Structure P
């Protein structure tokens, strides 16, 4: 990755989470020098001025998330872009990761506004250019045939070179037109169906995982969804709220690594539960692969197989063990009355403890000592 790309990525993905801190808006508090009373006065002034202002996060509009048929969707283009840029949440349904289908398709079909000729002009120019090109190509083929048969004169040899040069120049004399011409010729019936009045229909949405949605709602409270926090928790748990519920275990691990500053993404591509990035996919590959070891733990052959896959892509396999509460302890918290759902969920997640083990394969040829 070049230096310019690193600088651009640092600017584009400056925020690790979709929240605005007071320090980002109003600046950091000044340093205090104990022997200098002026620094104390200036610090107090800055602190009180920040406290008197509105918290920047309260002025931001929450991201709209729709829940349809068990899938969490973000349809707004700006929300999709911001959720990806600020924490790498979700996946574009028509893209590998970030929702870039619309940009890529606009570029492929040449639907950007910088196209300086109309489709009617392209059609007319295309017909004229094709007619001229076919005439020159036919002439070139006849001369090349004579050359292969050694039945060509010096004058025809000179004409042959001139025709070749003419064809090459005609392809390069108007690159903008030729690019538009190529794009128009490549317009398929499928492409025509997704274009309305010269504008590409927005067919892609950002799909969020359950753990991502719950983290954005419970931990950050930056999304707007037509479900209360209790209803969202019940839907994510598939209405089976128990100590060993798979969603609860996954979310505890997800929240744990997010709180440590890792960028957490799905690990299904490599047969594990999660992938940990130091900053995010645009900066580097994932460093660690997380395998959650619940009660229905993997046997040694399964772990060894996953380890070979993870080792082949130069990542570390981390076995994450979760010590959960008993059924009685869990039910006692669930059935207790709390002033708000956040407090109840906080006490539920507090019952779990995470232990990590770094798994390495022992290879006799490499580990002889």
Structure Q
């Protein structure tokens, strides 16, 4: 066959694939048999799919999922009926499903690379119907003492990436530059001619964020033993000394676990720059821009609804040292365990659980109507 004919045939074949409607599962998601889903091999076609109302996104666990030192998933596993374990070998950690409330829990692994891969793997898995699912990221974070205290829970609508950039070692930067870290496609730090974000910043559904905040803002967060002692060290920071509370603020995601007063100043400037001053840096972690990148791509093919994505982070540690300590002393001291770890996990469970229960308990309201819109 001539090359031109081959090319035409290929084009027609691709066009046919594009125009053909997606195959529907043989069973509706409302009547899906969980046993048959478990019989489906991961990565293989499946004749049915589990209905999912909420995807709970956690990032890491320290040891076992139950019964030892907890990280982000353990309280959920111990306190809620995530009894159905679903093999997920094409990602970091098996999935767990709450059949009664139709909540699916995942552990992505640490970092934007793993979180993006895990989210994409889930979104393309035929065993799950995620088309109407809400997504709740619930994880620990570093928290800026200028804005909040450890144990506080923060809802975010602006997700800023701390990795996509140019960098010159500070010892070699021009003297009039405040930092050697500057955006791609610019002529230096904080160039007023800011380029359009191409992965550096995501503005997610602010109405949904505000709804979640209003629903939870008056919750009394646990003030566990040890939090007050850690707070008292931050003598020059009024917000850092408050008992844990719920607030709104910007989130910075970067693969490097940074720390210190100077880095904290950079984080505030970086978030301010990319959001045009519409958000302030409050929390720092390592996954959100990867997770949401996959959500955006999956939304384009109708697998998920990106407007149902929420980010909740709770402060397990401060992003900078208190007066009288160096950045290195404070960071290395945290290696023994984050001062606010348990408090932040309890806050995530209380605040995040309130939103999950509201959605799943009133599914007829929220199934077709995203709150805040």
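A short reminder: the numbers here are calculations on the coordinates, not readings from a lab. As the structure is a computational prediction, the values presented were derived from the model and not from experiment. Cβ atoms are built from the backbone, for glycine too; each structure is taken alone.
Taking distance in nm of label points 7 Å out along Cα→Cβ at positions 58 and 74 for each of P, Q, which is largest? Provide the component values of the computation, followed by the final result.
On the way: P: 2.4; Q: 0.9.
Top value of distance in nm of label points 7 Å out along Cα→Cβ at positions 58 and 74, among P, Q, belongs to structure P.
Have a look at P, Q and say which one yields 23.3, 72 for Rg and Dmax of the Cα atoms in Å, for residues 162-225 alone, as calculated.
On the way: P: 23.3, 72; Q: 19.0, 49.
Attributed to the structure labelled P.
One of P, Q was used to compute distance in nm of label points 7 Å out along Cα→Cβ at positions 218 and 234, and the result was 1.6. Which label is that?
P
Comparing volume of the Cα convex hull per residue in Å³ across structures P, Q, which is largest? Walk me through the numbers on the way to the answer.
Details: P: 328; Q: 178.
The structure with the largest value is P.
From P, Q, which structure was relative contact order in percent (Cα under 8 Å, 6 or more apart) = 23 calculated on?
Numbers: P: 14; Q: 23.
Among P, Q, the structure yielding 23 for relative contact order in percent (Cα under 8 Å, 6 or more apart) is Q.
Out of P, Q, which has the highest value for percent of Cα pairs over 22 Å apart, for residues 202-313 alone?
Numbers: P: 41; Q: 46.
Largest calculated value belongs to Q.
One of P, Q was used to compute helix-only ellipticity at 222 nm (-39500 (n - 2.57) for each DSSP H run of 4 or more, over all residues; to 500), and the result was -14000. Which label is that? Don't skip to the end; give the middle numbers.
Numbers: P: -14000; Q: -9500.
It was calculated from structure P.
If mean projected area of the Cα convex hull in nm², for residues 82-273 alone comes out at 18.9 when worked out from the coordinates, which of P, Q was used?
Values: P: 18.9; Q: 14.5.
It must be structure P, since only it matches.
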